[in-house]
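So, here's a batch of structures to check.
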Structure P
Amino acid sequence: MAKVSIVFWSGTGNTASMAQMVADGVKEAGAEAELIPVGQADIGVLKASNAFALGCPSMGAEQLEESEMEPFMEELDSAISGKQIGLFGSYGWGNQEWMRDWEDRIRNGGASVVNDEGVTILGAPTADTEAQLKDLGRALARMA
């Protein structure tokens, strides 16, 4: 059975809820989903994967969380070429610039952003946005 890693950082629980919805989509598509807080993630596992998901909310001046997610990404950047990466995260202000920057970073590293863009949600995920997150999970399962 294919396995999809879903690595995330969540401060308020919104991005963790989003990660669970992505995992639900992976499972619906017949693959195994592994939810991994970024502080417990193993770069080696992602290097060996064809497809995985990364989730982080917008922080500060529309950027990735700086103490765990940004250092993780700095280490991961050199290992993403050829990968299929699903991005997701919540935000509470701004115009989602952090996600556009993240998408560009992934593409500049030689990887593809699943569905061509990250999933962003203002505040907490709802039933309306759950379908979008599950779709991301199903897409990742097909690529794993």
Structure Q
Amino acid sequence: MDWLKTALQIETQGKGMIELTRQVQALIHEWQVQEGMCFLFLPHTSASLVTCEAYDPSARQDVEQFYERLAPERQNWYRHTLEGADDSPSHIRSTLTNSSLTIPIDDGKLSLGTWQGIFLFEHRARPHRRSLEIRCLKVS
């Protein structure tokens, strides 16, 4: 078995979901992983990783709107607002989603569902540079 690793730098434009499926799959291909496991980790407290439908953009829009309603900005009970109105809601959204994903690799491809994709979910209003840590266990 081989242990492969790298980090991808992702520039966000503010709130929203950015699909990363192609970038991760390209690494799997470059590393020539036919069978194994892919581990993704996002070391940030105001962004997260999710799987979501990747075919129809309206599915992604509905998810984004759901989180806007679930943890709205400018609530008078928020205490953690040092970095702005999106400070507390971004951390709340992050706790409700994932900071890591584990995806099997079969026949050289991520074993995702037909419509499933990997997304970085940015919860902050302003642009950020995020680092996605990628580890693959390659079965030889």
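Tell me which of P, Q gives -12000 when you compute helix-only ellipticity at 222 nm (-39500 (n - 2.57) for each DSSP H run of 4 or more, over all residues; to 500). It was calculated from structure P.
When semi-axes √(5λ) of the Cα gyration tensor in Å is computed for each of P, Q, the one that comes out at 20, 18, 13 is P.
So if we calculate distance in nm of label points 7 Å out along Cα→Cβ at positions 37 and 85 for every structure here (P, Q), which label has the highest result? Don't skip to the answer; put the middle values down first.
Working: P: 2.2; Q: 4.3.
Structure Q gives the largest value of distance in nm of label points 7 Å out along Cα→Cβ at positions 37 and 85 among P, Q.
In terms of relative contact order in percent (Cα under 8 Å, 6 or more apart), the structure with the greatest value among P, Q is Q. Ranked by mean count of other Cβ atoms within 10 Å over residues 53-60, structures P, Q are led by P, which has the greatest value.
The numbers here are math on the coordinates, done by the rules we state, and not lab data. Note that the coordinates shown come from a computational prediction; the quantities given were computed from them, not determined experimentally. Cβ atoms are built from the backbone, for glycine too; each structure is taken alone.
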